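Take a look at these structures.
Read the figures in this text as sums done on the coordinates, not as results from a lab. Keep in mind that what you see is a predicted model, and the values were worked out from it rather than measured. Cβ atoms are built from the backbone, for glycine too; each structure is taken alone.
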Structure 1
Amino acid sequence: MSLKLKSSDIFHITQVGVAGEEKLEGVDEFLLNKPLSELRKLVEECDIWVSNDNFFHHFCWLIGKPGVVIFSQSDPLIFGHAENKNLLKDRKYLRSNQFGTWEEAEYNKEAFVEPERVLNALLGE
């Protein structure tokens, strides 16, 4: 089964990022290079957010707004926050040096959580 992001009556999808990132298919709103004050306002106003393991989920934790975090090769027991739904496909995909640089880790497309699991986490919120 193929699952794509799409606008619907259930979700209004806002993608935030930095210059150079591509807009995902089906995104309703695409915001780039927003200051932290605007990101904070977006987070406070949203019902739920989804992020991969990056700066954003730590930022939301500081604000006190839990969400869904997609992990692949980083360990959510180290880098995650218990308030979030931390999704990890399988611990067997964790990189051996959790504190090393990403350049040291080999990319593994099999390590990523299936889209259906992300959607189920969202609908569970």
Structure 2
Amino acid sequence: MESKQRHGCVTAWLTLMIIANSISSLAYLFMGKKIAAHFPTPVSQSVIMALAVIGIANLVFSIMLFKWKKWAFWAFAGTSLITLVINISIEIGIASSILGLAGVGILFAVLQIKKDKVSSWENLE
């Protein structure tokens, strides 16, 4: 049986997702008040903690995508929708909030890149 392989671009994108979600989670956990000061409206500590938890969840989902788990893509899409609602509720702006969903589209597109005629999406379990 052949082992699954992913294109280097897929590996690079998943690695970038791991790094970005690690940094954002740590930033929300340790600099949440400073970050909240830049939002258009006052933001409670519970919102900051929710964003930190979402970042940690996305970190886990990125790792699980490395392990070929399709559910992790759908979970990432779910956290993106939750983040959309949070962003709208703290008045980030509808355009910027919706732009945040681009990550799901980019992830889906990257997972379509084929290596040896098989996409990473097809290899997900």
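Thinking of 1, 2, which structure, once relative contact order in percent (Cα under 8 Å, 6 or more apart) is computed, gives back 33?
2
Next question, about the same structure. semi-axes √(5λ) of the Cα gyration tensor in Å was computed and gave 31, 14, 11; which structure, 1, 2, did it come from? Before the final figure, lay out each step's value.
Values: 1: 23, 18, 16; 2: 31, 14, 11.
The structure behind it is 2.
Supply the structure label, taken from 1, 2, corresponding to distance in nm of label points 7 Å out along Cα→Cβ at positions 64 and 80 with the calculated value 2.4.
1
Given a value of -7000 for helix-only ellipticity at 222 nm (-39500 (n - 2.57) for each DSSP H run of 4 or more, over all residues; to 500), calculated from one of 1, 2, which structure does it belong to?
Working: 1: -7000; 2: -24000.
It was calculated from structure 1.
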